[in-house]
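Bear in mind these aren't lab numbers, they're just calculated from the coordinates by the rules spelled out. Please read all numbers here as calculations on a predicted model, not as lab measurements. Cβ atoms are built from the backbone, for glycine too; each structure is taken alone.
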Structure P
Amino acid sequence: MTSRILVRSDDLGYSKSVNYGIYEAVKNGFINNVGFMVNMPTSQHGLDLVKDIEGLNLGLHTVICAGKPLTDPKLIPSITTEDGYFKASKTYRSAKEDFIDFDEVVTEIEAQYQKFVELVGRNPDYFEGHAVVSDNFVKGLRTVAKRHDVPFLDFAFDSEAHVSFKSVAFKSVMESMGNPNYNPVEVVKKAAEFAKTHANVIPMVIFHCGYLDDYILGHSSLTLPRTKEVEASCDKDLAQWLKDNDVQLMRYSEV
């Protein structure tokens, strides 16, 4: 009996090294869903690497905590710093209340949606957000996704939580943060085993494939796991194991 899992890699556009790692994981591995950050200096570089790869799903990985906004920072002060950059993710995590202004964040989300369409030439295959848990941010994502009839992917940092996409339940699986013994090959296998006994819930393994450069080392708390995930995505033994165990690697567009 075929079991289904979905594996995606976030952060295309974050830096050149991340772009090259994602390209490797897509071109020579099994990654078939990629979240695209459209506001970064290396966004076009990342898109150029993967845009002609057949069958790849591209989602809008909406950003409000890395790089600069596409909107004039003076118009969205609740999510930007005085020097015109987005506030850091740790600023959002440490806040005791949601300081994001709903109208401001909708303005920036809309700008990123329009940029995605401009760059890619079509709607995203899915629509979600990067690294920030905020009611107003999530509400803003839902609002813009509904406005343009793009399927919204909810997200959760609780490993036991289920999220909905096109009314289908997904179980988020992301074990890379703060885990010194992180083994992405085993994570994928564990997700596949879960899928065999939970036909109504699809495991959604979230990778952040990439190589490392000075920018990532200075701006991201996620470093070595990115390189491990590139290797896992291209692991021929893992690919054979998935085939032998009749595991289907889904795309969001197939839901």
Structure Q
Amino acid sequence: MVDETGRLRTADGGELAWRRVGGQGPTVVWMGGFRSDMAGTKAEALAQWAAATGRAYVRFDYFGHGESSGDFAVGTITRWRADALAILDELAPGPVVPVGSSMGGWIACLVAMVRPEQMAGLVLVAPAPDFTEKLMGPEIDADARRALDETGVWMRPSDYGEPYPITRNLLEDGDRWSILPGPVPVSAPVRILQGGADPDVPWRHALELAQAINSADVVFQLIKDGDHRLSRPQDLTRLIAAVEELVQPPA
């Protein structure tokens, strides 16, 4: 379900891969998770929805992710935030509804804080603000700390595949963008979908974000048996319903 594909050149010569479905706005902008890409189940489901309903939709891969250029191991929150802002500026300059999954929920909030006039609303799926400190930090045992001190890299075990690199630079950079305990200066409507059985983002962490956001129009939906990915058919139905609530029907 793609009208266009392309690559956006960044200031340092890198390229961000993107896909776009043409339609009426506000433009729904997918902001994926850490080590995820724009070909995932939720991103594809939104593309199909956009094509079927005539809505504008953009998805992209951050630096070092998916089809974009760059080495994942040198990526940072600073860089990925800049990638999201570049996509908004170049491909979705009008009103937008960012849909942020996991780390993308953090990125969506950071973007909304500096583009408030552009935000028609935000949909956050298992949002993981401050994950470098608050979620990864407690996992860093003595061996991991030694690796970070000696080499600058910790190979973090994963339930989804091979261990992957976490750098000292990523962890330190993440501290710069901490938004909890708040307040989080986002005034647009926000819809949060969170799994109660999420092993990666505890539901109380996502609820803390909901309570910290300044907007009075925040709805927190707890899916008690939901996991981190929230990609089951019933979860996708909930996701699309949340997005539809924040976009105006086509004229």
Mean count of other Cβ atoms within 10 Å over residues 121-128, calculated, reads 28.6; among P, Q the input was structure Q
If you rank structures P, Q by mean count of other Cβ atoms within 10 Å over residues 81-88, the highest one is Q
Value 17 of relative contact order in percent (Cα under 8 Å, 6 or more apart) was derived from the coordinates of, among P, Q, structure Q
If you rank structures P, Q by mean count of other Cβ atoms within 10 Å over residues 137-144, the highest one is P
